[in-house]
Structure P
Amino acid sequence: MSKFTIQDIFLEYGDEYIRNHNLSKEQWKVFNAIRNCGTKELGYHICTCSECGEEYFGFNSCRNRHCPMCQSYAREKWIQKESSYLLDCKYFHIVTTVPYELNEIFLWNPKICYDILFNATSESILELAIDPKWLGAKVGITSVLHTWGQTIEFHPHIHSIVTGGGLKNNQWVSCEKDYLFKVQVLGSLFKGKFLYYLKHNHSDLVLNDNLKDIKSFNKFLEPLYKKIWITYIEPPKGQAENVIEYVGRYSFRVAISNDRIKNVENGLVTFEYKDYKDNSKVKEMTITAIEFIRRFLLHILPEHFTKIKHYGLLSNRSKKTTIRFCRLLISRILTNEFISSVSRKLYAFECKKCGSTNFTYSFVYNAKRLCTL
């Protein structure tokens, strides 16, 4: 267990922060959830072994998606569900990001801009993949939104896991190369689509006075057309068995984990980060606790916003039928034994006394309401 936690920082310095900063509704919700997670404020639960009657006590967690202490369960539950849609093919990791000049617009219009980021990314990948010049087939995409960089500053980008093959005329087309398409081509197409959608939504955006006029807004965007936007395509990550943990790790990250926090003392927080400009060396950064809280709260997503989306072959509308058909074409069906073995590995919580995995759960919320599942 980490010696220092985000919860510690919020408890010790949170009151000072909220006295001098205004929090949005979403930020208040996350702020209070993290401060109360795993404490008596949220009540407690008792797990009773169905075989031997051994009881285990624990405080309830907040289960907020921004809480670093609550992501393990959510990640494992998601992996259990998504493992049933894996294909026996290689997978590519693609990253699309926007230049820092757009950060203020993102912060003032998170839902609109995040939606545009998802749409521009998915459309660019699908359009290039289906082009006969490249793969010439419809691929499957799982896209995950991240809004932070290594130093917890605001840096919105999308991680996409893309199947190394796709459907064309009811036939499976496999990618035999170590890339789906050239990264420069993806970057140019993504840039064009993103800026087009941003202009199209101008009237719905909250902007400073200098950009409210459409002509001024277009002039502001002009230099961005000439700028190279950072995109990245990582070589295949291996077969289906290797993809599960990889996707899950990216899907349920929060801005910073407790493990990276190395010291909290005298109003200062020291944490680790990778310096990608210096061969990914691990370094330490020290900032004030108030600045740490400010940076962390930058990454609170709009309420009910979906941070993981599926496209192409993995579109939710026809996912089950399409994946079943793809497996038949690939000529290898992942068996139930494989999927079950993954689930057992992830959910292995056993009674310390008899080894049983069957429990009944009793929850007490705020010491007032009792319910048994």
Structure Q
Amino acid sequence: MGMVGGGPGAFIGDVHRRAACIDGDVELVAGAFASDAARSRQKGAELGLDPQRAYASYAEMVDAERARPDGDRIDFVSVVTPNHVHFPVAKAFLEAGFHVVCDKPMTFTVDEARELRQIVRKSRRVFALTHNYTGYPMVKLARDLVRAGDLGRLRKVVVEYPQGWLATRLERTGMKQAEWRTDPRRSGGAGCMGDIGTHAENLAEYVTGLRIVELCADLTTFVRGRRLDDDGNVLVRFQKGVRGVLHASQVSVGEENALTLRVYGEEKGLEWHQEDPNTLRVRSNDGPVEIWSRGQGYVAEKSPAAARATHLPAGHPEAFLGAFANVYRNAADTIRARLAGAEPDPLALDFPTVDDGLRGMLFIEALLESAGSDRKWTRVPAR
């Protein structure tokens, strides 16, 4: 594995590095960790890399790694830069023949997302997007319960992601994570909704298997002087007449990472909390609440995907890094199969792709259009 971004002081780069290596079958060997050459070399030294493979830029990294002999170059690159750099980096590595794992949102604009999808298809390389919440075993179980019809015909979806860390103008204190996420030149047209609202959108579509087709959005910037939204409330319409509510906020004081999904069908409803990720609750009107527990045999029987995503026995909690690791594991196993000229295990193909990335960008574009217009409903294009 190589990496672009994730230099000194970066949060998400460290998360990606730890997650990718949890299963012990991926090794970080190269990177362009910062736009400043000295800082990139500094990070490479901290990570114990060969100094010759701590590159001054991603362009230098592409050329140098491509020039290395087969078996001695990176197999894939992880892109963990701020949003505005995702597209040019992914494009450069795909066109050079490398597989790519990219952080979300996938690109800066919808046009870039559409172009990247074409590049991925033309390159025939694996492209994985780290919507990591899809990696939780109980999220996979929720999806498989819906697929099996256990809830009956779906009616309503409620998904929310409240945080409180940006309740003050933290970007003025020099905090790197707050600075770029609230900067439209680096984050894009949406703030909170681009950062965590897209996680809520992706989670809802992943579990239900349904696209959001229309939305009505109210975006707000509560913190004075901030240039992007820090709170959003959205009514959504899914395919097949399913209705929903999507809420994301980074000014919900006291909240940490309270991503929650509720899905209601004609017969049952389910509920999953990211801060209590090892259980899934299933309810009905004529019976007790079912609490499904990660790692149990009955979960594996119902959802082989949940079993594959389980690292530890029941009672040993798994959480954020494990979910991230499952995205990397499936992507890496798919890449490994491609390199060997073999067909990947179908369960290994269970990771977000370039199509999910385009969905996220179309969602953001529709949000911004809806929030800025007087129309009640805005269509979300299918592609």
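For the read-out Cα extents along the principal axes in Å, for residues 127-246 alone, a value of 50, 29, 26 was computed from one structure; give its label from P, Q.
Q
Can you tell which of P, Q yields 0.99 when Rg/Rh (Cα atoms, Kirkwood Rh) is derived from it?
P
Distance in nm of label points 7 Å out along Cα→Cβ at positions 231 and 359 was computed and gave 2.9; which structure, P, Q, did it come from?
Working through the options, I get structure Q.
Could you figure out which one of P, Q the value 4.1 for mean projected area of the Cα convex hull in nm², for residues 39-94 alone was computed from?
For mean projected area of the Cα convex hull in nm², for residues 39-94 alone, the value 4.1 is produced by structure Q.
2.5 is what came out when distance in nm of label points 7 Å out along Cα→Cβ at positions 143 and 303 was calculated for one structure; which of P, Q is it?
Answer by label: P.
Looking at relative contact order in percent (Cα under 8 Å, 6 or more apart), point out which structure of P, Q has the largest value.
For this comparison of relative contact order in percent (Cα under 8 Å, 6 or more apart), the top structure is P.
Can you say which of P, Q returns 4.1 when distance in nm of label points 7 Å out along Cα→Cβ at positions 47 and 271 is computed?
Corresponding structure: Q.
We did not get these values from a lab; they are worked out from the coordinates using the rules stated. Predicted, not measured: the structure shown is a model, and the values here were computed from it. Cβ atoms are built from the backbone, for glycine too; each structure is taken alone.
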